[in-house]
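Participant: Below you'll find a set of structures to go through.
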Structure P
Amino acid sequence: MIYPVTITSQGQISIPIKLRRELGLDKTKRAFVSSREGKIVIEPVKDLLELRGSIKTDKKPLSNRKLHEFVARVVADEYVKKIRRIK
């Protein structure tokens, strides 16, 4: 399905609710935005904190801030590698 959107003077768009629900995006989620073959691509970022408690360990857990920083670095690095392979 194609939805018309308006681009603001600041370059912002609103993602239609049907697409946000389909992708599992809400106001607390993050997404990657890139361009491929002349099109804008929006991909949801998985939040590893949703997996909290699913693995047992004796190690002290990282703080939420440190965990988010670590995961953001790793995910960004992997995304850059992915984009470079596509080009």
Structure Q
Amino acid sequence: MALGERVAAAVDRLSAQDMAWITDRLSSVAEAVDVTPAASPAIASLALLAQPNQLAALDNVVASLHDALGNRLRFEYAGPMPAYSFVS
């Protein structure tokens, strides 16, 4: 049982590191990033607010994230979509 707890803690740490790196990279081309934690096995759901002229750069960042992490994480990327996550 202790081994399982240590493995779970290690997975949580790695997930947190991945999310910090992913959101940092996406923040470089998005106006805003909204992160919604997800149930396992997903790490999170992200909504990105980007200017139309930044969409190609955003595509490139997502592709580079996939290249770097695609052997461990699966990315589902869709858009553009309405900015519901950014309306208060």
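Participant: Given -16000 as the derived value for helix-only ellipticity at 222 nm (-39500 (n - 2.57) for each DSSP H run of 4 or more, over all residues; to 500), which of the supplied structures P, Q does it correspond to?
Facilitator: Q
Participant: A further question on this structure: Here mean projected area of the Cα convex hull in nm² has been calculated and equals 6.6, so which of P, Q was it run on?
Facilitator: Working: P: 8.2; Q: 6.6.
Clearly, the read-out refers to Q.
Participant: By the measure relative contact order in percent (Cα under 8 Å, 6 or more apart), tell me the structure among P, Q with the highest figure. If you can, show how the numbers build up before the last one.
Facilitator: Working: P: 13; Q: 22.
Comparing P, Q, the top value of relative contact order in percent (Cα under 8 Å, 6 or more apart) belongs to Q.
Participant: OK, next. With distance in nm of label points 7 Å out along Cα→Cβ at positions 40 and 72 coming out at 2.2, pick the structure among P, Q it was computed from.
Facilitator: The value was obtained from structure P.
Participant: Next question. Match the computed value 12.4 of mean count of other Cβ atoms within 10 Å over residues 32-39 to one of the structures P, Q, and report its label.
Facilitator: Going through each structure in turn, the value belongs to Q.
Readers should treat all values here as calculations from the given coordinates under stated rules, not as data from a laboratory. Since the model is a prediction, treat every value here as computed from it, not as a measurement. Cβ atoms are built from the backbone, for glycine too; each structure is taken alone.
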